[in-house]
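Undergrad: Below, each structure is written out as structure tokens.
Laboratory data are not the source of any read-out in this text; all were calculated from the coordinates shown. The model shown is predicted, which means the values in this text are computed figures rather than measured ones. Cβ atoms are built from the backbone, for glycine too; each structure is taken alone.
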Structure P
Amino acid sequence: MIQISNLSKSFGRTKALSDVNLRIKPGEMVALIGASGSGKSTLLRHVSALVASDQGDSSVIVENKIIQSGGNINSDIRILRRRIGVVFQQFNLVGRLNVLTNILMGALGRTSLLRALFMAFSEQDRQLAKEALLKVGMAGMANQRASTLSGGQQQRAAIARTLVQKASLILADEPIASLDPESSIMVMELLRKLNLEDGLTVVVSLHQIEYAIKYCPRAVALCCGQIYYDGPSKGLTVDRMRTIYGESAASLFKSNLDAESMPRSPKTLSKRDISPEIFYQ
């Protein structure tokens, strides 16, 4: 589903990503974890081609289609993005529009400009939007203004928008960072349901390690723009996280599960036990 090769990105003198290589298979649910500034969001933005990489021999391929290569975004990216649904931390809904219209925005990629200007979506897309709302548990809110929804409801609406988009890949960038624990669980349960029942590939960036362990079989830990762990989420032990992140590891244990209840390594890890690019088997 995703093939990333030799991906690097610099912002001035800051190296956000450094020679990242990653493969994700169709139907996987993968957590990107790491402290703030580790490169999680930057990596997702490259997969969706919202930003171009540094010049070089890098490439990002999704479903065997080149998204970007050598620092240049594919000229057909508007068409290619139709299969890539992005869920943002801040929901990106239009508050003055009702929920159904917001969900229908997912169909813009296959809607003519004239029909889009007049919000003249097809009856087929309208039916698809209603089914998407039912799937995310919001069937009775179609005519409600988006601005009146709670944070959790807005995020579920944003996920429904990707279903109308007919995306095969969902990139969720910190989707629960601004939500309360109950809403966070609902959103993660929904993403897992779409992964298991609909077969969608889901890549979700998270601060909270316990959510990664509970909902994502595989985890990729980034630090300073590099991959330091890629493997089963249950391998995200307290000792391993402290070895990778040092004092900043404490910020990753801040939700319903504290560091003392996290799985521990059978031995104390040293830096040489955790080297970049430990690829998933």
Structure Q
Amino acid sequence: MSDQEWLAERFEEQRPRLRQVAYRMLGSLAESDDAVQDAWLRASRAGAAGVENLDGWLTTIVARVCLNLLRSRQTRREEPPEAHVPDPVISFEADPEQAALLGDAVGLALLVVLDTLNPAERVAFVLHDMFAVPFDEIASLLETSAPAARQLASRGRRRIRTAATPEGALESQREVVDAFFAAARNGDFDALVALLDPDIVLRSDGGTTHPRSTALVHGAAAVAGRALQFANPAAHLHPLVVNGGAGVLATLEGRPFSLMAFTVSGGRIAEIDAIAEPDRVRRIVDAHSTQRA
């Protein structure tokens, strides 16, 4: 086996983990795949001769590609609006335990908060807190000192603490979500409010094609009112797992039109993240269906 063939084999072994690194940094499935492929091109051109820690070396290459993409977003002033919802990882598996394994361990609520960090903070936090990369390596990547890299991660960590954290088994989460839709379809405002955390946040992302569906709603009463307003008896609800938590795919006449992720905490829904752009929903569903086939 040639050195290039060996490197290609090792890279493919690492591809799932490298994709996780990119996904946590970028919040986009398509961009994550592109970043990993770009990393492979860079790694194959450089070669791994003399590299002692191959896994760490590959992680650094992917991180550098992601950092450049994040900085490019910032330079073009294309930071997502407050109602932006990152690409979810979904699973159609019926077995809750298997679905949780297939889904990404990072909740969608956490990814939303990650989107509020600046590029350096996001890279430092993701690499250190999620993948245990030492601060001296992060400092080299960010062209700063190790103490400065530590401070960047700390700032990111403080922001991350604001993210809603899902609690309970997937089955118990599903019970709360099912009760939410039942109350919405029955027009039961009081039942809806009882199921929602008083400080709930609803984030609906209609994208560029459905801007009227984009909204950021705070508070149980406001979210309950919106749920009653948009309840559609003709919609068929498909339970699925979104980033390891309870979610729902809504279809009309067999065509996906919205995707919702629920963060259940303390027996109540603390956050709802919805993608309300049908074309984007279909792309996400098709991508996961292809991977499942």
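Undergrad: Given -0.39, -1.02, -1.39 as the derived value for log10 I(q)/I(0) by the Debye sum over Cα atoms at q = 0.12, 0.20, 0.25 Å⁻¹, for residues 164-251 alone, which of the supplied structures P, Q does it correspond to?
TA: Here the read-out was taken from P.
Undergrad: Looking at structures P, Q, which one was helix-only ellipticity at 222 nm (-39500 (n - 2.57) for each DSSP H run of 4 or more, over all residues; to 500) calculated from, given that it came out as -8500?
TA: P
Undergrad: One of P, Q was used to compute distance in nm of label points 7 Å out along Cα→Cβ at positions 84 and 140, and the answer was 3.1. Which one was it?
TA: The value was obtained from structure Q.
Undergrad: Okay, moving on. One of P, Q was used to calculate mean count of other Cβ atoms within 10 Å over residues 124-131, giving 21.9; which?
TA: That value comes from structure Q.
Undergrad: Moving on. Which structure, out of P, Q, was relative contact order in percent (Cα under 8 Å, 6 or more apart) calculated from, if the result is 18?
TA: Computed on structure Q.
Undergrad: Among P, Q, considering only Rg/Rh (Cα atoms, Kirkwood Rh), which has the greatest calculated value?
TA: Q
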